[in-house]
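All of the numbers you see were taken from the coordinates with simple rules; none came from a lab. Just so we're clear, the structure is a prediction, and the values are computed from it rather than from any experiment. Cβ atoms are built from the backbone, for glycine too; each structure is taken alone.
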Structure 1
Amino acid sequence: MSGTMQLAVGILPEPVEFADMGGDPDPVPVRVIFLLALSESNKQLNALGWIMEMIQDTPFMRALLTMETTEIHTVILNKMNERGEI
């Protein structure tokens, strides 16, 4: 399984509050959760960078919240393909 990356996306019906790792004492409401599994640890930074780009794309994240599961998979696979991740 050399070079394998697995990504799962969970959309929560209601936000869950998480602590901000940046030190902000106020909790952050979260509805989208990304689960990442990599077979090579050196691929971690690329994958996290790609996820950060998606998170910062506000129109994309808003659209993600309204998509059906199969559409979410298709859109994310297309984005990964555009970046050469798959």
Structure 2
Amino acid sequence: MQAWLIETLGDTPNLVTLPTPDPAPGEVLVRVIAVGLNFADLLMQAGSYQARPPLPYVPGMEFAGIVAALGPGTSGPEPGTRVLGICG
């Protein structure tokens, strides 16, 4: 999977290829189609937000995508279902 990765606060994010995770029990794997980046994300990237995630991290709190897989024993939207969510 591709992601914009912030490795150093204040620097430009890098587009990287990361391994696609397997969903664990109780988890849903979503193929993200769109993300929302907001002012809080920009402040975090600059190191000016009150919360600082451990580095490196992938910015973004809102997403829309398609369910790719369900973890073992997980009930939820079937693969192929369009979904949206907020993280954090």
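Taking -12000 as the value of helix-only ellipticity at 222 nm (-39500 (n - 2.57) for each DSSP H run of 4 or more, over all residues; to 500) derived from one of the structures shown (1, 2), identify that structure.
Among 1, 2, the structure yielding -12000 for helix-only ellipticity at 222 nm (-39500 (n - 2.57) for each DSSP H run of 4 or more, over all residues; to 500) is 1.
Between 1, 2, which one scores greatest on volume of the Cα convex hull per residue in Å³?
1
Taking 2.4 as the value of distance in nm of label points 7 Å out along Cα→Cβ at positions 30 and 54 derived from one of the structures shown (1, 2), identify that structure.
Source structure: 2.
Out of 1, 2, which has the highest value for relative contact order in percent (Cα under 8 Å, 6 or more apart)?
Checked 1, 2; max of relative contact order in percent (Cα under 8 Å, 6 or more apart) sits with 2.
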